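Listed next: structures, encoded as C-alpha cells.
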Structure I
Amino acid sequence: MIHDDQRISYPMCFIFYTPRDSQIELQMMYACTKSALQREVDLTRVYEIRELDELTEEWLREKLK
C-alpha cells in the first residue's frame with residue numbers, strides 16, 4: 001500500500017470467512033475462535049465475509065484505506 005506521503009506499508013489483516021449456510025453451532029464456534037485469536041495476536045484489522053465472491057482485490061484495497 002502506498003500512502004499519500006509515498007511511504008509503502010504492508011498491513012496485516014485477518015479475513016474471517018464463515019459461509020452463510022453453515023450450521024449455527026459451527027458459526028458460534030468460529031466466532032469464539034476468531035475473538036480469541038484477535039485478542040491473542042492483537043489484530044486491529046479484522047474483516048468478516050460471508051460469501052467468497054465478496055473477497056476481491058478492490059474490496060481489500062477499500063478496507064485498507
Structure II
Amino acid sequence: DILVPIGWGIFTLALHDWYEPPVEISSRSFKIGATVAIPKFGEWVDINQELPDKKWWEPLID
C-alpha cells in the first residue's frame with residue numbers, strides 16, 4: 001500500500017502553513033513504517049515506477 005496525499009497546498013483554505021501537510025505526513029508515515037510518496041505540485045506518480053522519495057519542500061521552508 002502506498003499513501004499519496006493529494007489536494008493540499010495549492011489553495012489557502014486552512015490556517016496552517018502550506019508545508020505542514022507534507023511534514024506531518026512524512027513524519028507520521030515514517031513512525032508507522034508506511035510507504036508514502038509526496039509528489040511536487042502537478043507531478044505524476046506511477047505506482048509501478050520509482051516513487052518520489054525526496055523531501056522537496058524542505059529547502060522551501062523559511
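Each reported figure results from applying straightforward, stated rules to the coordinates on display, with no laboratory input. In this text the structure is predicted, and so the values were computed from the model without any measurement. Cβ atoms are built from the backbone, for glycine too; each structure is taken alone.
When relative contact order in percent (Cα under 8 Å, 6 or more apart) is calculated for each of structures I, II, structure I gives the greatest result. If helix-only ellipticity at 222 nm (-39500 (n - 2.57) for each DSSP H run of 4 or more, over all residues; to 500) comes out at -12000 when worked out from the coordinates, which of I, II was used? Derived from the structure labelled I. When distance in nm of label points 7 Å out along Cα→Cβ at positions 7 and 39 is computed for each of I, II, the one that comes out at 3.1 is I. When percent of Cα pairs over 16 Å apart is calculated for each of structures I, II, structure I comes out greatest.
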